[in-house]
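All of the numbers you see were taken from the coordinates with simple rules; none came from a lab. Values in this document were obtained by computation on a predicted structure and should not be read as measured data. Cβ atoms are built from the backbone, for glycine too; each structure is taken alone.
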Structure 1
Amino acid sequence: MDLKKIIITTLIIIFIPFLIITIFIQEEKYDFKYVSNMNVRVKRDNGKIDHVPFEEYIVGVLAGEMPVSFNMEALKAQTVAARSYVMKKMAYNKDKDYDVVDTIMNQVYLDEDYLKTAWKEDFDSKIKKIRQAVNSTRGEYLEYKGSVVEAFFFSTSVGKTENSEDVFINKVPYLRSVDSSWEEGVSPVFYDYFNFTVSDFCNKLGLPKASKITYKLLKTTSTGRVKEIMINGKIFSASEVVTNLNLRSAFFTIAQNGDKIKITTKGYGHGVGMSQYGAEAMARLGYTYDEILKHYYLGVEIKKI
């Protein structure tokens, strides 16, 4: 198995990665026009552009973005969010060579050949469940006031999701902070711990050598995630710290014990939109996929192509 496959397999097991980026959310209305036998132009990791049938692409995304062990209602919610995401991308990128890439920069897409190798003797049962979620929501997407939504999603919240402008740039009416307090005990990455030597910590952050680490939070989001922090007199954005230290979340604390630094993170991912473990927790509580989607994306309607 090559490095990419090892990485993707790990992502499937431990979930959606944390991607710290500055995104300008496209609020302009882009018209998505569906035609029979429509394909999604997927740029693969090797640079090749595959033309994948629209709903078959959604199958590959669901397999790549959510554990197949999840409740069917959570899988269906993810399916509708993923379909909305690619519809927005296809409309926005219609004049480009490809619509999406197959990695975490857009949505992880795994083709059937890869899944047969990864799932082995479990392929038939797992792909059947994936296809059930896709087929039962066929053509469904999220719309807000006549426009396809930017259906951001992530792994695990800190107890609440984030307002879009606290993480990205734009304030989006359907991407508001909402309660997601049912994830502790459901998500295996609700808390995580990272250990460094003081020397390694300083090197990774480009700080001068020091024996003591001091820090001060300068800006936080409404949920307590770090937006800006001063460490040993140097100001960092949360994205710089998370990226350089490879943390799961911008909700973190730093503690020093002698030559050791311990960082505790809460949640996993950027925090905007639907929490996937939140969706799973809601499904376990009896919520349906449409109720899950309308909880995390405020004021949306579920439409059908």
Structure 2
Amino acid sequence: MQFDKYYSPIDERQLMEACRRIKHVALDMDGTIYLGSQLFPWTKRFLKSLTDNGIGYSFLTNNPTRSLDDYVTKLHGLGIEATRDEVYTTAVATIDYLKTHYPQAKRLFVLGTPSMTAEFEAAGFEMCADSADDRPDVLVVAFDTTLVYPRLCRAAWWASQNVPYIATNPDRVCPTDQPVILVDCGSICACIEHATGRKPDIVIGKPNPDMLRGIMDRYGYRPEEIAMCGDRIYTDVAMARNAGALGVLVLSGETTLDTAMNSDPQPPITADTVETFGQLLLKSHGK
């Protein structure tokens, strides 16, 4: 395989046809448009090229610990003038899922940060007390950096009582450059499963296609009109595949070129950066 800025197992004509259909790009954040606290030098050029050519974009993350306002503030600090409507977290995806699949649910028992639970309250949900007398309509388990043992035990109790049970994301750990393991939602759910024998009824977040379908429903696009661009094959590209969207792997984050070239199946597009993908979009439109 020859790699010169990008590679695709699709022939050029089909590739250009797939790119020409794209009306909206869903973007992973860390490793895709920035790394840690540093914006990639090409990110602003890429976003401007999308806007200039009538292609929309959203920012997606599996991390529900921050509110939409928190993420908007971070993006503003990096020089990206994002709005709340352009950010989609697993907390928001979970809220959308609840409203669609559990329209009568009002009271929740949530393992999540105060910032996350505030998002649920703003969406009209009420938080149950840590009491066996306050039965929730749904149990929601998330990446909770404020988790305390009694609340973990109460969540396990509600799981054992057949309360509908949703996890916000499947991640076992959250990446960090610090000498610590950040135990993420998937590991908290594994703890509950070991104690009760029960897994979540649904796990929202990449690679679950429901998260990307939330973007499609919000903007009214078909799967083939959406591109999911990120630095992980097993979450970003897998979600695109599961949703029927165009998966774009970028090599600016976690995945190496060797890993990408040896993956099976191959991502529809593997590019060095989002800017290269943007150039493919322009080329598909004859620009």
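Taking FRET efficiency 1/(1 + (r/R0)^6) of positions 96 and 264 (r between Cβ atoms, R0 = 30 Å, to 0.05) as the criterion, the highest value among 1, 2 goes to 2.
One of 1, 2 was used to compute Kirkwood radius over Cα pairs in Å, and the answer was 20.2. Which one was it? Structure of origin is 1.
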